[in-house]
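Just so you know, all these numbers are worked out from the coordinates, no wet-lab data involved. Just so it is clear, the structure is predicted and the values come from calculations on it, not from any experiment. Cβ atoms are built from the backbone, for glycine too; each structure is taken alone.
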Structure P
Amino acid sequence: MATRIRLRRVGQKGQPEYRIVVAERSKARDGRVVETLGHYNPRTEPPTITVDAEKARAWLAKGATPSDTVRSLLKKAGVFQASAD
């Protein structure tokens, strides 16, 4: 099972919020997920990033690859080290 850590869009039309989730690579963006790791709200000032660091590190250790956007969010949250690239 090839997994990916990516964003899942939630929220009303014009008011996006995102959940940081682990999903199979072949599933749709808002399809079935394996686990939810946190959430991201870009509409607040500053943007809100909440991540369960232990779960995220465990999934990274298992081989889950983060999307480019999630990688930058994890770096800002202090979960993903810049030298780990």
Structure Q
Amino acid sequence: MNKTEFIAAIAAKAGSSKKDAEKFVNASAEVIAKTLKKGDKITLVGFGTYKVSKRAARTGKNPQTGAKIKIPATKVPSFKAGKALKEAVK
């Protein structure tokens, strides 16, 4: 499912227009991104948790040349599904 299909599905489920659903989806993504950027996590009971994980610096290998390269430490967003979401997918 792509973003357009997702917006259409939300509009149909909520009984609202696609324009309103698009505003909701975009606002949700923006709030999630801003919250994670601040270092906070978002917990939606039954759905899951969005948080920022730290990835340590490590040594990698360039696949073309085989040369070793240093990969710097970084922060990455992650999502852990909640119990209700896991049960719904089974």
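Determine which structure produced the value -6500 for helix-only ellipticity at 222 nm (-39500 (n - 2.57) for each DSSP H run of 4 or more, over all residues; to 500), calculated from the coordinates; the candidates are P, Q. Of the structures listed, the value fits P.
A value of 18, 53, 26, 3 was derived for P(r) over Cα pairs in 10 Å bins from 0, in percent; which structure in P, Q was it taken from? Label of the originating structure: P. Which of P, Q yields 0.8 for distance in nm of label points 7 Å out along Cα→Cβ at positions 40 and 72, as computed? That value comes from structure P.
Supply the structure label, taken from P, Q, corresponding to distance in nm of label points 7 Å out along Cα→Cβ at positions 16 and 32 with the calculated value 2.6. Mind showing how you got there, number by number?
Values: P: 2.6; Q: 1.6.
For distance in nm of label points 7 Å out along Cα→Cβ at positions 16 and 32, the value 2.6 is produced by structure P.
If distance in nm of label points 7 Å out along Cα→Cβ at positions 48 and 64 is computed to be 2.1, which of P, Q is the source? Clearly, the read-out refers to P.
Here relative contact order in percent (Cα under 8 Å, 6 or more apart) is compared for structures P, Q. The highest value is that of P.
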